[in-house]
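In the part that follows, the structures are each spelled out as structure tokens.
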Structure P
Amino acid sequence: MDLKNKKWTEEVFFKEREAVLNHWATGKEVDLKAAIDYLKKVPDHKNFSKKLRKAKEEGVTLAQPRAGVALIDEHIELLTFLQNEGGADLLPSTIDSYTRQNRYDECEIGIKESIAAGRSLLNGFPGVNHGVSGCKAVLEAVDLPLQARHGTPDARLLSEIIHAAGWTSNEGGGISYNIPYAKSVSIEKTLLDWQYCDRLVGFYEEQGININREPFGPLTGTLVPPSTSNAVAIVEALLAAEQGVKNITVGYGQCGNLIQDVAAIRALEEQTNEYLKAYGYNDVYVTTVFHQWMGGFPADEAKAFGVISTGAAAAALAGATKVIVKTPHEAIGIPTKEANAMGIKATKMTLNLLRGQKLPMSKELETEIAIIKAETKCMVDMLFELGKGDLAIGTVKGFEAGIIDIPFAPSRFNYGKMMPARDNNGAVRYLKFGNIPFTKELKDFNIKKLEDRAKFEGREIGFQMTVDDIFAVGKGVLVGRPEKK
């Protein structure tokens, strides 16, 4: 099938669907009529789209953790703990790494070994292997909306199963769940596979069922300039809207400079809506998600809480609809349920204290919003140009040409010539532009910001700044200053 940004016909979709559902035994459990009936009975307080819409209208920022283990009963126990003890507003099911690579045979081994060991030997919940019945059991045991969070380049079967089980949100996209996660999967393939996931949601929307879709904002989670992640989010939102998705949450990963973080979320929401309306998608409801710090964490728990609370404050002051919560065990490994709950509590305390407060507009904030929007527009508009109006084709060509270039990505389909670094105030700027099509004014702005830092630190602008910045937060600071001899 040739890639183009055109809504799939039902004939094309249902033909493709046969092969998808036959890929693994549990695919046969998916009965579309039963799924429609079941989803219609999911109460509003367990519907992701409806809860996000209510939060946005009330000006509230919701807290959502990450969490997932191998076995159904243990997964239910974990989510129930985060709901009741942690006070989470929304629940995840983080999917394991084998499922992300469609290696369901190895999942099956992992499930059996987890039963024998009496603890999870998978780093998440194997939703495909547990099937519709297993995923339903999880939804019915909790009292909050449920979302699949994963990192799967080909999430077609997973999407079928979770939605048929009443889960009303799915994270990911053809760029954001490929370039940061896979080495050798072509963008053309993942865009097609995620068109399928979006067309499935579009089909449910046509039956009157609200399902949320969320592109993955942080990408590689390491010094990603806001305009790069915003451009990806806008592209994935537009591609999803074409397939009939009506409720989209665009996201951003905390960079650490408060003004830039607030500007990034505000620019993202405004510009996503602007592009959707410009291309005729007038009935899409947009919300935002702010991801707490995705880079290296301090091992000291008290210091980790400082990082968590700073992220919660930025999310609240930006007016994000929800925040993805980190834990004080980030530097150690997979957190205990107690540590996860503590991260939620710290976040909720900060959100509660800042409820109703927003960072007021200032000259600095206004400038930052304008810069992020201008940089983002350069990239997104060039994709449309390369695709001669077709965004899907333009995206494939754009990544080949380095028009969008994601730092530190494993994918060989990423250009890999752009390099970021922090400026003197900790905002993430472009150190090397690669082939990103910025105007001279935007390039000069970035270079001047980095020159100011270089002058302050008494060193040359260069890659060593980037290296120092990557390790800085783990050492307790935001900007990686040169060590005094």
Structure Q
Amino acid sequence: MSGGGGDGSNRRRVVVLGGGVTGLSAAFNAQKLAREADRDIDLTVVERSDRFGGKINTLRKDGFVIEKGPDSFLARKTPILTISRDLGITDQLVATNPAGKKTYIVRDGKLHPMPPGLVLGIPTQLTPFLGSGLLSFGGKARAALDFVLPKRHESGDESLGGFLSRRLGDEVLQRIAEPLLAGIYAGDTRELSLQATFPQFQAAERNHRSLIRGMMASGKAAASAQTAIDPNLWPPALQKSVFLSYRGGLSTLVEALLKALQGARLLAGVGAETIVKAGGGGYRIGLSDGEQLAADEVIVTLPLHETAGLFPGLGEMRALGSMRYVSVANVILAYDRSTVGHPLDGSGFLVPRSERRLITACTWTSSKWQHTAPQGKALLRCYVGRSGEEDNVELADDEMIARVRRDIRELMGVDAAPLFTEITRLRRSMPQYPVGHLDNVRRARAEMNAAMPGVYVTGAGFHGVGIPDCVRQGREAAQQLLERL
């Protein structure tokens, strides 16, 4: 066996399985908290692929900063701001272009501006909402019924789509909310758990009866809380931006984490095949290259189906591991700006299912983020694939690019040949939290704690897919580990 700790010393052997942002956050925080508690640990991070960072993958090419995975994170979620401060990279944070805030939604082949005041697709300013060309008069009238409809008294979970349809009607769901909210998960809102995705909607209905009134109230509360933000976490110049990134791309975070983990053993290109209890306590982890790692504590941050495969005797974990993951792709198109006739006067557009397009959204990256393209160039990023449309992800490269360019030509009038293109396929990458997901997680973790004490399971399949959510979950797993030590 390898991994240290077998000499009778007090050093604890900690192994983190998965080198995505959750795993790297867990490893970084375990190392930091152990140092602060004056505890000695031997730390190993195991990553099956040949690179660390998981879905975060920045391509720096010809002066462009291109995200092949996620392109930003929500500024209001402070765990990533905290870790940025701890890593000394807050000076690298960048905000979205103030001139590029407008977002469009496609209706009948035309781009319609999203009305001001939408918060997660919920109208909080009635005048622009009622004047929008995105909805029919009947759709707007149905949404207005939210002010008089009774609230649901049951406290249990329901589907996100069912909730929004019940409060605002099918047209708001299909034309505005579904392309906006489901785009985060590439999912079907009728199947996604409300409590696991947007619990604030349920709280708004419970506390204010009306979803719209509740979101108006939460918006005012968020605005008043803005002045209480610690400027050491959130530089003042960035406080008005909904999304943030780093000047050199999101891989800046991964690179800083790996630099901070230089004292750890980092294993890439090898995966865990088995985890079994060791005779003298702790665990023995069998790796795909035949090595056996000894561990006193293990943090598992793998996709749920991989995590479940490591614990075949745990029925609740196996059931949780059956959760679907959707495959998606993105297509990068780089242009000379002079060849793009569209004004690119916003951050991009969303495409409802009813439009029957290949692309599900398009980000005007160089307009949204000023650091992403050289002067005189333009960068677009188009998204392909969602629940029910996953076959599109497997189109041949030439066909995918041709069909994406056709959508761009018909929706934006851009017919120029791109300088270059990049396709990234992210297979089984988007967890689809079903109704009742949080109860499933509680049962699986209780089972794990009883059967495998010292093994902590976490990651995007549990409590949030965004980068700050993954950073937070990694930190929480490290805190639990240190409490046990």
| note | Value 1.9, calculated as distance in nm of label points 7 Å out along Cα→Cβ at positions 419 and 435 from one of P, Q, is from structure P
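With mean count of other Cβ atoms within 10 Å over residues 211-218 computed per structure, which member of P, Q shows the largest figure? Walk me through the intermediate numbers first.
On the way: P: 27.2; Q: 20.6.
Once mean count of other Cβ atoms within 10 Å over residues 211-218 is tallied for P, Q, the winner is P.
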| message | For mean count of other Cβ atoms within 10 Å over residues 195-202, which structure out of P, Q has the highest calculated value? | response | P
| task | Kindly point out which one of P, Q the value -16500 was derived from, the read-out being helix-only ellipticity at 222 nm (-39500 (n - 2.57) for each DSSP H run of 4 or more, over all residues; to 500). | result | P
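One of P, Q was used to compute percent of Cα pairs over 42 Å apart, and the answer was 19. Which one was it?
Values: P: 12; Q: 19.
The correct label is Q.
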| message | I have 25 for relative contact order in percent (Cα under 8 Å, 6 or more apart), calculated from one of the structures P, Q. Which structure is it? | response | Q
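Read the figures in this text as sums done on the coordinates, not as results from a lab. All values derive from a computational prediction rather than experimental measurement. Cβ atoms are built from the backbone, for glycine too; each structure is taken alone.
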